[in-house]
Structure 1
Amino acid sequence: MESNDFICLGKLVKTCGFQGGLLAVFEAKIPLKKLKKAFVFVEIEHERVPFYITALEKKHQNLYYLVLEDVNSEEHAKKLAGSSLYLHREQLEKSEDVKLPSEAYLGYDVIDEVKGFIGKTSQIMDLPQQKIMQIIHEGREILIPFHKSIIRKINKASKQILIKAPEGLIDFYIK
C-alpha cells in the first residue's frame, strides 16, 4: 500500500492502565461509530501495522482511550506509545459525515465551475486567518481559500474538489 493511501488519525501518546490500554490524541474529526470495530494502522519502525480496535471511549475533546486487539499488557502498549496512528483512506471516504484532516485532500483535482480543471492540490496551508489550497497549474502556483463559500462539493470517491473561485482570482495567477 502506498503512503498516500493512509490518513493520519493522530498519535498514541501514552499507556493507560495495566491491561494494554492507550491514550490517543486524534487530529481528524471522525465519529466514534466509524472508529469502533475498525482497523487502524500503527507506525512501527517505518511500517504501518494493522490493529483491530476492540474498545474506544472519548475522554476529552480529541483525547481517546482505546484498546487494540492483541495488545494486552502495559509492556506491549509502551512499545506503541509515541507512534502515529493511521486509517486507510477507503475506510473514511465511504462516509459523508467524516471531517477529514487537510492532508487528506492532497492530490485532489480542483475543478472551477467557470474555468474547468485547474490542477491538483499540492498543499493545504492552515493559516491563522483561513486554510488556503495550493494548486499547481502548468508549473505555476495558484492559491485559493479552502472555504465553504468557494468549495461547492468535495467528491471523495473521484478525488475532486468543485469550486467557484471569485471572479479574476484564477486569471491573476495564470496570466
Structure 2
Amino acid sequence: MSASTEASRWREPDEVVEVQLTLNGAPGTLEAKPRWSLADALRESGLTGTHLGCEHGVCGACTVLLNDEPVRACLVLAIQAEGATVETVEALADGDLLDPVQRAFQQERALQCGFCTPGFVVLAAWLLRHEPDASEVRVREVLSSNLCRCTGYAPIVAAVLSARGETV
C-alpha cells in the first residue's frame, strides 16, 4: 500500500494512529485514536497542561499553537496535526525558569483556580511574540476569546502588559 493510500484509508474507531509532528520544539509522535482531539492526544501523552473545559471551542482552556497559530485543541483532531508544529504551555518554561508571561501571571495574581491559565498563557505568549508592543486595547481584544470565571480579567490583562517588555 502506498503512503498516500495508507494515509487516506478508513480508520477503525479504536485503531491507534501514530501522528508525526514537532512537539514543543522536538520531533515526536503522538499516538491517538482517529476520533481523539488534539487535546485528548496531548493529555494522553503526558502533556496535561492543556486543559479541557467546555470541549466546544468556547472557553479557550485548551489553546495551543498549531503551526504558530492559536487553536482550540478540543476542536482539532489529533490526526490533523500530522507534519505540523505544536506548542503547548509546557514549552514555555525552561526547567524551573518560568517564561516572562508565566512569571507575570504569578506576580500579578492572574490566576485563581488555574484552570483557564494555560490557555491564557499560551495565547498571551503568542501575542507578545508577534506584537511585542501590543496596546492594552489589543491585549484585551485577543484575550477576549478565552473565558475565566475567577479573576475578573483585570489581573490577566495586567500580567500580559507587565510581560510586554520581557518577552522575546
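Each value in this text was obtained by applying a stated rule to the coordinates, not by laboratory testing. It should be emphasised that the depicted structure is a prediction, and the values quoted were computed from it without experimental measurement. Cβ atoms are built from the backbone, for glycine too; each structure is taken alone.
Things worth noting here:
- When Cα extents along the principal axes in Å is computed across structures 1, 2, the figure 55, 29, 28 traces back to 2.
- Mean count of other Cβ atoms within 10 Å over residues 56-63 - structure with the largest value, from 1, 2: 2
- Read-out mean count of other Cβ atoms within 10 Å over residues 72-79, computed value 14.5, structure in 1, 2: 1
- Which of 1, 2 yields -9000 [helix-only ellipticity at 222 nm (-39500 (n - 2.57) for each DSSP H run of 4 or more, over all residues; to 500), calculated]: 2
- Among 1, 2, structure where FRET efficiency 1/(1 + (r/R0)^6) of positions 88 and 144 (r between Cβ atoms, R0 = 30 Å, to 0.05) as derived comes to 0.85: 2
- Of the structures 1, 2, the one that 0.75 was derived from, the read-out being FRET efficiency 1/(1 + (r/R0)^6) of positions 104 and 128 (r between Cβ atoms, R0 = 25 Å, to 0.05): 1
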